[in-house]
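Input: structures, listed below.
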Structure P
Amino acid sequence: MSELVVTADGPVLRVVFNRPDRHNALTWAMWDGLEEASERADADPAIKLLVLSGAGGRAFVAGTDISQFTAFTDGADGVVYERRLQRVIDRLERVKVPTVAVIEGHCLGAGLIVASVCDLRIAVPAATFGVPIARTLGNCLSMNTYSLLVHHLGPARTLDMLLRARTYTAEEAHAAGFVAELCGPDELPERLAAMEERLLGHAPLTMWAAKEALRRLRVANLPDGDDIVAAVLGSDDFHRAVRAFLAKEKVDWQGR
């Protein structure tokens, strides 16, 4: 079965991250499929809404598949990686129709990035949100991703999340405004259907204008951060942490 399931349900294009045994951790093929789904949403005039969810109920997406990092040899590989992700994230953010992330379980790392560029997020109380890289891989984010987190959470919450490797509860994410709607798992299908119906009844150009205006405001003064990515993803700490993570061993951070 495909790791990314994309189906047209009338005017709704549904994308399901489908690796439940790995908490839907994203492979390169899934990243590519997400970009293709974004293109499809814009190319098909019958599609009026894009909805993303994770299979299995335990995770939306719990990050990128860590085994892919074993191929990195230096900081340049990290820059290429972040640019590749940035291309997909940017394409998803630019989708003209409204986008909704349906979040059950873990929404971590790359999953939080994907959810952050969706226009609305609906979640169940058991959902969790975070980027715990300070205690796992010792890597860093792209400048665009830092901007997304600050845009949604503010600088204080963003630093709290990143420095303490803190995972936010669904209630905290809802209180911060990141989650638009919080409901029990039994209510989720009905509440999602109501959200979809409401969006499908609104003026498409008005909604596109709001999406695009906010995107332009966010990226207007976005600085380059390739030097940060190269320094961190080219470090000994990062390479040792990837090996330790896969071996389920503790990392001894050296700061170099």
Structure Q
Amino acid sequence: MVACFLLSTAIILYVGYRLYRHFVPTPNIDPKGKYVLISGCDTGFGNRLALELDKHGFNVLAGVYSTDNVTSLKDKLSSRATVFRLDITKQEDIDAALELVQTGYLAGPGMASYCASKYAFEAFSDCLRREMIPWNLRVSIIEPGFMRTPIIENLVKPFPEFLGALSNDAQQRWGEPYIKSYHTKLDNKELTKRAEDPIKVVQALQHAVMNTAPEIRYRPGIQSSLIFFPLSMLPAAFVDYLLGNMRSSDIIPASVQSQIRD
């Protein structure tokens, strides 16, 4: 009885807080004299965020990976913006970006590697946020679902092209029948088919940059807030069973068949 009362009270308080934040939003900061450094502005979220913040009057420092995109992005931004080459894996580019910021500007499943990088980035952001508290600096984390970005739109290629992109070793290890079944499931994946408008992520990024009281975590879109986040709260064994069944196949990889025969 007590547990039900506490749970009900917590839900009421949370809903009340969300309604209050919705109808009484915190104000945005004055963009005049504010500088924003954005990496990955070639396409996707970084590109759209640079355009939106530029429209709102921020001084945007837009880093692009390809030098071919420098001129095209400059043409879309105002004279306040600065577009420059930035490959975050190269120390010389990082040093050049630091020098740029320091001069005149301070005055005015199947996704193991991808998911591992995101988990690492989230942990880094959590630590950084807590480390920055003494200086009143804020760090926000954006946790979207599938969005209609170039990565998602070009995710499923025709099977011959998909197969040809794999190394000979990978083709032999998995076998064409298994790769074909995986490609079919990838092509029929409902979440990627129903990928949402990336403007939802851009709006979350805008709020994190522009607002006087940014959220610690943003979950833009229906997939993130109503599917992925609730799933993350369920028992791990149930989620493992659910996701494992979604990925299961009657076709055995070639390397496993070889071990069975041996």
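Coordinate-derived values only; no laboratory data. Everything numeric in this text was worked out from a predicted model, so none of it was measured. Cβ atoms are built from the backbone, for glycine too; each structure is taken alone.
Structure above, values below:
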| quantity | calculated |
| --- | --- |
| Origin of the derived value 1, 5, 8, 12, 15, 15, 13, 10, 8, 6, 5, 2, 1, 0, 0 (P(r) over Cα pairs in 5 Å bins from 0, in percent; candidates P, Q) | Q |
| Rg and Dmax of the Cα atoms in Å, for residues 120-175 alone from the coordinates reads 19.8, 55; which among P, Q | Q |
| Top of P, Q by mean projected area of the Cα convex hull in nm², for residues 80-231 alone, largest first | Q |
| Computed 2.3 for distance in nm of label points 7 Å out along Cα→Cβ at positions 8 and 32 - originating structure among P, Q | P |
